[in-house]
Structure P
Amino acid sequence: MATTGHRPRGPLAGVRVVELAGIGPGPFAAMLLADLGADVVRVDRPGGTVIGVEPASDLTNRNKRSVLVDLKAEGGAGQVLDLVGRADVLIEGYRPGVAERLGVGPGPCLERNPKLVYGRMTGWGQDGPLAGRAGHDIGYIALTGTLSMIGRSGEPPTVPANLVGDYAGGSLYLVVGVLAALQHARTPGGQGQVVDAAIVDGAAHLATMIHGMLAEGSWQDRRGSNLLDGGCPFYGAYETSDGGHMAVGALEPRFYEEFAGIIGLGDDAPDRDDPGRWEELRALVARRFATRTRAEWTEVFEGTDACVAPVLSLREAPEHPHLAARSTYVEHGGVTQPAPAPRFSATPVSVRTGPALPGADTEAVAADWDLPGLLSTGKGAAG
């Protein structure tokens with residue numbers, strides 16, 4: 001079902017956000033705020049995009065508007081500060097010290113707007129021995145121990161795309177921090193502040209439960225050896241006869257009993273509570289799954305509480321009946337994409353507009369934010 005630009009804006013309607021163009025977790029965090037209804041104005045650089053994705057295809061810029069400002073040119077920092085004076089939140093993802101050198105660091109921004117929430121998104125954080133070093137998602141989750149947990153025993157760690165570091169440990173924590181700081185700024189006597197969101201901090205925090213289990217001895221500090229990391233044979237993925245895969249999550253005894261009965265393990269199957277026989281059990285389960293196709297096993301487990309699901313591809317997922325019924329994916333501008341999440345009963349959210357093209361909204365933003373000086377930057381859209 002296509003969305004339109006006329007639906008309610010969401011619970012953050014009225015919140016103004018300035019996003020200094022960057023890559024990865026910063027833009028995704030700003031997209032989350034935009035999805036929730038905030039008026040996000042992305043400050044793009046003249047002369048091109050900051051990543052290889054064409055602007056019209058960069059879904060992390062949906063529900064935003066864009067203006068062009070050359071921060072290195074005379075007056076560029078002043079134009080951003082003019083935006084800051086009208087904003088509630090600023091998001092930037094530069095290396096530590098870069099925003100300060102450009103004249104748009106926390107000092108001048110909070111001086112212009114004492115209630116501003118200044119969100120900083122980095123991999124290593126604003127301080128520490130590695131703060132100034134280049135990095136990417138895989139390095140951040142490697143250093144925190146998070147990457148060490150993912151993959152099969154005896155094999156190199158499996159790289160989980162850039163979901164665990166950039167987006168879970170980075171974007172989501174930045175958004176939580178920004179919203180918490182915004183709440184404080186809006187209380188009587190509250191003030192603006194800097195939110196230092198580092199991917200290493202967030203990725204480490206994601207493993208809080210695991211650290212508790214490690215301390216009590218119920219988690220082994222090696223991958224592929226535990227209940228939740230694919231180590232046990234009733235929590236993992238198995239190949240089917242047609243090369244597809246089924247995901248099994250039958251952790252609780254009653255769910256496992258139903259799973260075992262459906263798949264036909266038999267009474268002589270290895271004891272699930274004996275880790276010493278897990279490899280035997282895994283081999284038996286694998287042989288059973290190899291006897292049918294993914295579609296056949298999906299039908300067999302349909303309607304059961306065995307906690308088994310087909311492993312779908314990115315293109316297949318939107319067609320699944322459950323996700324289709326919930327409109328978990330929506331179509332906008334001819335592109336199928338994940339719908340905004342979570343959902344709200346009183347202030348529903350939606351995809352209102354496609355990706356903002358660099359500079360395309362300069363006139364509209366100048367009018368809406370009462371900043372005629374923005375028009376001196378030009379309004380030519382790229383793409």
Structure Q
Amino acid sequence: MKLVVRVKLLPTPGQAAALEATLRSCNEAANWLSSLAFGHGRTSRAALQALAYADLKARGLSAQPALHVLRKVADAYTAARANNRIKKPVGFRPAAAQPFDDRCLSWQLDERTVSIWTTSGRMKGLTFTGQDQQLAVLAAYRKGESDLLNQGGRWYLLATCEIPEAVSDTAPLGFVGVDLGIVNIATTSTGSRHGGRRLNRLREADRRLRAKLQKKGTKSARRRAKRHAGREARRARDINHKISKCIVAEARRTGRGIALEDLTGIRERVRLRRPQRATLHTWSFRQLGTFVAYKARRAGVPVVYVDPAYTSQECSRCHHLDRRNRPSQAVFACRACGFVEHADLNSSHNIAARGWWTWVRGAESRAPALTLTM
């Protein structure tokens with residue numbers, strides 16, 4: 001399983017200027033090569049190397065960075081071709097991330113410094129920082145390339161790590177069903193609820209501020225909106241990490257697997273009122289599901305994906321299905337057997353049952369590709 005560990009660089013002003021010049025030169029070369037590739041209709045790595053490798057070196061790139069620029073452009077065209085979007089040359093931002101391999105970047109983990117190639121020469125003693133858990137993973141499992149990234153004026157290295165998956169020798173005793181919702185971000189079949197009205201009040205305040213800044217439209221308002229969007233994303237990511245950690249710990253402690261809803265295309269399928277639409281579209285449920293999946297794989301907890309259709313209308317006791325079983329957002333009341341339960345908890349029981357049957361049948365479940373940033 002691939003895990004991307006992000007560490008923050010702490011460059012001096014001179015080092016930051018050299019890093020900025022390096023990214024700018026690499027991306028200018030990538031844009032030049034992209035236009036050349038588009039004009040010649042040759043976008044594979046081998047074709048681009050034959051076409052422009054010598055010219056890239058003449059533009060001030062050494063051998064390995066030139067090869068990385070070639071690969072970056074070829075990979076960008078491969079992705080664009082897969083999405084049928086090749087109508088003009090692929091473009092790269094001046095600060096777009098640039099990959100570095102071990103010939104261009106070396107780590108001194110004990111000193112927390114790196115040595116990195118730049119267009120002005122080899123830069124040594126560039127310090128970095130990170131959480132102890134991140135650095136432990138980096139020391140034990142780093143493998144392959146690392147990307148240099150400038151984000152909001154801050155410098156980062158994204159290091160790829162290959163994490164071994166834990167393997168359980170025993171079958172799960174059952175499954176913890178996870179219902180993802182609007183009022184409660186996640187409700188488990190064991191009765192745990194995550195998120196709730198306090199979080200939704202914060203999200204509503206965020207939406208009001210965002211709308212106010214967009215309406216104002218001044219340069220300072222746009223700058224403030226950009227900063228606020230970053231804070232929103234970081235808070236959501238932190239909450240998703242905490243929720244997923246609790247869910248996986250609960251499943252591991254009880255010897256059970258985890259059943260998640262397959263939410264592919266959920267934004268296009270659901271029909272909600274305007275306030276609920278805003279709430280649905282401003283939370284990264286996919287990110288939460290991905291965090292649960294990768295933490296579960298590291299812990300040796302099986303994960304299955306089930307069809308979420310009608311889980312909110314089906315009775316978890318008698319399995320009677322009726323849309324009238326859901327008289328309100330929070331209440332489930334079966335019209336056949338009279339069973340009454342919190343609506344999200346009832347849904348999570350249905351998801352847990354479907355997870356068990358998916359596991360018993362051995363049916364394939366569509367899991368996301370697990371390349372995560374830590």
Value 3.8 of distance in nm of label points 7 Å out along Cα→Cβ at positions 245 and 309 was derived from the coordinates of, among P, Q, structure Q
Given that distance in nm of label points 7 Å out along Cα→Cβ at positions 21 and 349, derived from a single structure, equals 2.5, which label among P, Q identifies that structure?
P
Given structures P, Q, which gives the highest value for distance in nm of label points 7 Å out along Cα→Cβ at positions 109 and 237?
P
Taking distance in nm of label points 7 Å out along Cα→Cβ at positions 157 and 213 from the coordinates of each of P, Q, which one would give 3.2?
Q
Across P, Q, relative contact order in percent (Cα under 8 Å, 6 or more apart) reaches its greatest value in structure P
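If helix-only ellipticity at 222 nm (-39500 (n - 2.57) for each DSSP H run of 4 or more, over all residues; to 500) is computed to be -15500, which of P, Q is the source? Display every interim value, and only then the final one.
Working: P: -8500; Q: -15500.
Going label by label, the one that fits is Q.
Please compute mean count of other Cβ atoms within 10 Å over residues 37-44 for structures P, Q and give me the label with the greatest value.
Working: P: 26.5; Q: 15.1.
Ranking P, Q on mean count of other Cβ atoms within 10 Å over residues 37-44, first place is P.
Where does the value 42, 24, 16 come from, among P, Q, when Cα extents along the principal axes in Å, for residues 13-92 alone is the thing being computed?
Q
If mean count of other Cβ atoms within 10 Å over residues 77-84 comes out at 11.9 when worked out from the coordinates, which of P, Q was used?
Details: P: 21.5; Q: 11.9.
Structure of origin is Q.
Here, each number is a calculation from the coordinates, and none is a lab measurement. All values reported here derive from a predicted model rather than from experimental measurement. Cβ atoms are built from the backbone, for glycine too; each structure is taken alone.
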